[in-house]
Structures are given as C-alpha cells and as structure tokens.
Structure 1
Amino acid sequence: MALVLIVDDSPTEVHVIRTYLENSGFETDAANDGEEGIEKARQLKPDLVIMDIVMPGMNGYQATRELSRNPETADIPVLMVTTKGNETDRIWGLRQGAVDYLVKPVTEQQLVEKVRAALSD
C-alpha cells in the first residue's frame with residue numbers, strides 16, 4: 001500500500017484529500033507547512049507528496065524545490081494540489097520539480113487518477 005504525504009495548512013483540505021485517498025486504499029500522513037513537509041518526507045520516505053502552494057512560512061514552491069533537489073528526497077514525486085489556477089503558476093510548479101498540478105477543488109476521481117499516474121511513472 002502506497003504512503004502519500006499531504007502537505008497543506010488547511011485541516012479541511014487535509015481531511016478531504018485524506019478521505020479520498022484512504023477510500024482508494026492509500027495510507028496517508030500529513031504536514032501543516034513546507035518545513036514540516038520536508039522533515040516528514042525525509043523521515044517517512046513516502047511514495048508521493050501532495051503539496052499545497054499557499055502556506056505560512058515556506059510555501060509549496062519552495063518546499064517542492066527543496067524536495068526535488070535534495071538527494072534524500074529527489075526520487076519522491078510531488079503532485080501540487082492548490083487554488084492557484086493560473087497557467088504561470090502551473091508552469092512554475094512543474095519547474096520546481098512537481099510531476100503534475102491540480103487546481104482545487106478536485107474531485108475524488110481526479111485526485112486518485114493523478115496519484116496513481118504519478119506513482120506508476
């Protein structure tokens with residue numbers, strides 16, 4: 001069973017994403033911000049990280065860049081799931097190392113399909 005780390009400062013979003021993933025058989029853990037997300041990714045070595053962008057302190061772009069450039073965590077795919085829906089935001093997220101980008105709100109089907117695709121790459 002794949003472990004997915006959810007990095008989002010909104011308890012509601014974490015709950016929704018966690019429910020979607022657990023309904024499809026994934027294990028989940030969560031972090032409230034970029035710094036905690038990086039620390040948990042190093043400790044847990046999840047199969048995938050779901051990353052919000054707008055968070056206090058280190059934002060999701062910065063955290064994704066750190067994960068993708070650190071040899072300890074570079075092989076963990078990052079899927080950005082955020083309210084930032086501009087094409088420039090998406091491009092910037094992918095340039096930081098994300099493997100894919102979804103704009104909230106996401107449906108359970110959208111999220112699970114993107115997670116499975118990211119895990120199979």
Structure 2
Amino acid sequence: MPIKNVLVVDDSPTDRQFLTDLLAKNGYKVTTAESAEEAITKAKSLRPDLVLMDVVMPGQNGFQATRALTKDEATKHIPVIICTTKGQDTDKAWGLKQGAKDYIVKPVVAADLLKKIQALG
C-alpha cells in the first residue's frame with residue numbers, strides 16, 4: 001500500500017514544521033500531533049499510512065506511544081518510524097522492540113527519511 005498520509009508527532013514546533021514541509025514538498029498529506037496522547041487519538045481516528053514518532057516529549061514518551069499503537073487492533077497495521085535525537089544503539093533496539101518499523105536520528109537527513117518511507121510503501 002503506498003504511503004500518502006503521514007502523522008508527524010513531535011513536541012518541537014520547529015521539528016514539526018521541518019518534517020511537514022519536507023513531506024508536503026514530496027507529495028505527502030501531513031497531519032501533526034504535539035504529544036503521544038494526541039498522536040494515539042489521531043491515529044485511531046484518521047488512520048494515517050505512517051506515523052513519524054518523536055521519543056522525548058512531555059507526558060507519555062514516543063516509545064510508550066509506539067507500543068500502544070502497535071499493540072492496538074485499530075492501529076497495529078500503521079507503520080511507525082521513530083524520529084528522535086536519541087541515537088544510541090540501545091535506544092534504537094528498544095524502539096524497534098516497541099514495534100517501530102524503522103528508526104532515524106535527528107537532525108533528519110531528508111533523503112534518508114524519504115528512502116525509509118518509500119521502503120515501507
């Protein structure tokens with residue numbers, strides 16, 4: 001299934017804007033969420049084709065939200081790419097263990113992110 005609709009989850013307005021602009025310029029329809037809780041609600045109602053998930057956020061973190069999305073019957077088919085500053089191998093392993101399909105470290109290299117999205121589509 002081709003990826004057309006992406007839910008960008010990040011508490012940083014700068015990062016949300018960067019990812020939104022990058023994806024929109026490349027033909028994706030983008031919806032944003034500022035928290036893990038908002039992301040879970042929007043994923044259930046909007047059913048995006050992909051979720052780009054930050055990890056470090058107030059309240060629930062992105063690892064917890066990824067686990068919630070990938071375990072829920074309503075959202076488990078939606079792939080999650082974790083997009084975070086947490087670049088340690090242990091962070092990546094933990095993110096993938098939570099159900100993420102891929103992991104990218106900020107600052108995001110546009111070509112790398114687009115390649116990862118295309119690989120899932």
Exercise for the section: Can you spot which of 1, 2 the value 2.6 was calculated from, given it is distance in nm of label points 7 Å out along Cα→Cβ at positions 22 and 70? Expected result: 1
Fill in the blank from the handout: For distance in nm of label points 7 Å out along Cα→Cβ at positions 78 and 94, structure among 1, 2 ranking highest is 2
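Each value in this text was obtained by applying a stated rule to the coordinates, not by laboratory testing. Since the model is a prediction, treat every value here as computed from it, not as a measurement. Cβ atoms are built from the backbone, for glycine too; each structure is taken alone.
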